[in-house]
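Given below, in the form of structure tokens, are the structures.
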Structure 1
Amino acid sequence: MATAVPAPKPNVHAHTRYWVVPAIRAIVALAAGAIITFTRDAHTATFGLIVFGAFAIVDGLATGILSALLAGRRVTRTLFAVQGAIGVIAGVLALVLSGSGLGLFLYLVTVWAALTGFLELYNGIRERSRDAAARDWLITGAMTAVLALVLLFAPADAILAIGLFGAWAVIVGVFQAIGAATLRSAAHTPSRRAESGS
């Protein structure tokens with residue numbers, strides 16, 4: 001019986017503090033969406049690559065590093081580390097090659113969205129009965145994968161492509177902010193119950 005007691009500790013740690021990850025990701029996504037929405041003459045390939053590059057690097061670092069520290073299971077942490085690395089690589093390429101035109105923007109964002117969307121969707125599916133954040137991973141992953149499909153079949157137009165990325169960033173940012181608040185509230189519920197029972 002004594003060996004069963006330590007097992008819940010990693011999961012409790014993940015649930016009590018993991019809300020920080022979607023909160024930071026929400027801020028990054030909303031910032032990218034706001035910059036695209038409110039910047040005049042923003043819909044050029046160079047501008048799109050710079051905004052996407054900065055977003056992908058910061059989001060990738062937040063996803064990879066913070067999930068490695070706060071997520072529950074080892075496989076989950078590994079998958080998020082891979083997802084974060086993909087974001088950082090895509091972001092660095094976007095910034096280094098920011099003058100390469102619309103073709104590179106479409107290619108980078110589509111590949112990034114397909115790979116990271118699939119990984120987050122997979123994490124959500126495999127953890128749906130074990131982790132409170134799994135539903136959010138599933139939905140965010142699905143929305144990101146949809147972005148990849150839309151960009152793949154959309155006309156090669158800078159205004160449309162960058163606008164689609166900006167719209168995705170706003171929607172995902174709002175969703176992750178709500179998810180962060182929900183996870184934070186759920187994490188504090190057991191402690192309130194414990195305090196009231198003592």
Structure 2
Amino acid sequence: MEVLIVGAGGMARGIGLRLVRGGHQVRIANREPDKAADLAAELGGSAVGEPLDSAAGAEVIVLALPYEGSREVARLWAEQLSGKILVDISNPVDYETFDGLVTPPGRSGADEIAAAAPGARVVKAFNTTFAGRLANTGRLDVFIAGDDIEARKLVAGLCEDADLRPIDVGGLKHALALETFQLLHMKVQGEIDGNWSTALTIAP
């Protein structure tokens with residue numbers, strides 16, 4: 001499957017490595033094409049880098065950007081994204097205090113991104129995983145929320161291919177809980193000496 005990852009940072013790298021290992025074709029798009037090309041070269045396989053121009057051709061688009069950037073890309077590409085699966089991995093956290101989300105009360109970042117691209121099939125995923133853990137091998141839990149059941153199943157399949165355990169939590173309304181979980185996960189990193197390498201897992 002062809003997956004377009006928007007962004008060239010740590011999360012783009014981690015998700016890209018997993019997908020390439022799983023046999024998928026990965027495109028990296030970034031406002032700085034050199035960074036996209038460098039990451040694609042690191043990923044290997046059939047990965048390619050390109051400017052941040054278009055979502056054309058991709059079956060799945062992963063917004064591997066901070067919340068504000070993801071919402072802006074969704075707005076700019078709204079028409080192109082109609083009918084496509086749009087994966088939001090962002091956490092709209094107040095990074096000055098780590099004491100709340102920056103979205104309106106009762107609204108998740110995924111809700112805001114879905115509103116910016118109303119025709120997209122928005123799926124929340126990967127927001128509870130840290131970049132460093134994703135880039136390594138080993139099975140991690142990925143919580144998935146979205147109103148389109150088939151879109152959730154497809155993203156779950158990508159996770160399985162990437163040696164990740166998908167956990168389907170239901171509709172997009174649950175994205176707010178996932179973002180709140182990750183806010184707390186981030187907030188306690190210093191207290192637990194987590195070094196941004198811990199993982200949220202449901203253990204038997």
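Comparing percent of Cα pairs over 22 Å apart across structures 1, 2, which is largest?
Between 1, 2, the highest calculated value is found for 1.
For distance in nm of label points 7 Å out along Cα→Cβ at positions 132 and 172, which of the structures 1, 2 scores highest?
Largest value of distance in nm of label points 7 Å out along Cα→Cβ at positions 132 and 172: 2.
Quick check: 0.50 is what I get for FRET efficiency 1/(1 + (r/R0)^6) of positions 76 and 100 (r between Cβ atoms, R0 = 35 Å, to 0.05), calculated from one of 1, 2. Which structure matches?
Values: 1: 0.50; 2: 0.80.
The read-out comes from structure 1.
Given -10500 as the derived value for helix-only ellipticity at 222 nm (-39500 (n - 2.57) for each DSSP H run of 4 or more, over all residues; to 500), which of the supplied structures 1, 2 does it correspond to?
The value was obtained from structure 2.
When relative contact order in percent (Cα under 8 Å, 6 or more apart) is calculated for each of the structures 1, 2, which structure yields the highest value?
With respect to relative contact order in percent (Cα under 8 Å, 6 or more apart), the highest-scoring structure among 1, 2 is 1.
No lab work stands behind these numbers, since they all come straight from the coordinates. From a predicted model like this one, the values you see are computed outputs, not experimental measurements. Cβ atoms are built from the backbone, for glycine too; each structure is taken alone.
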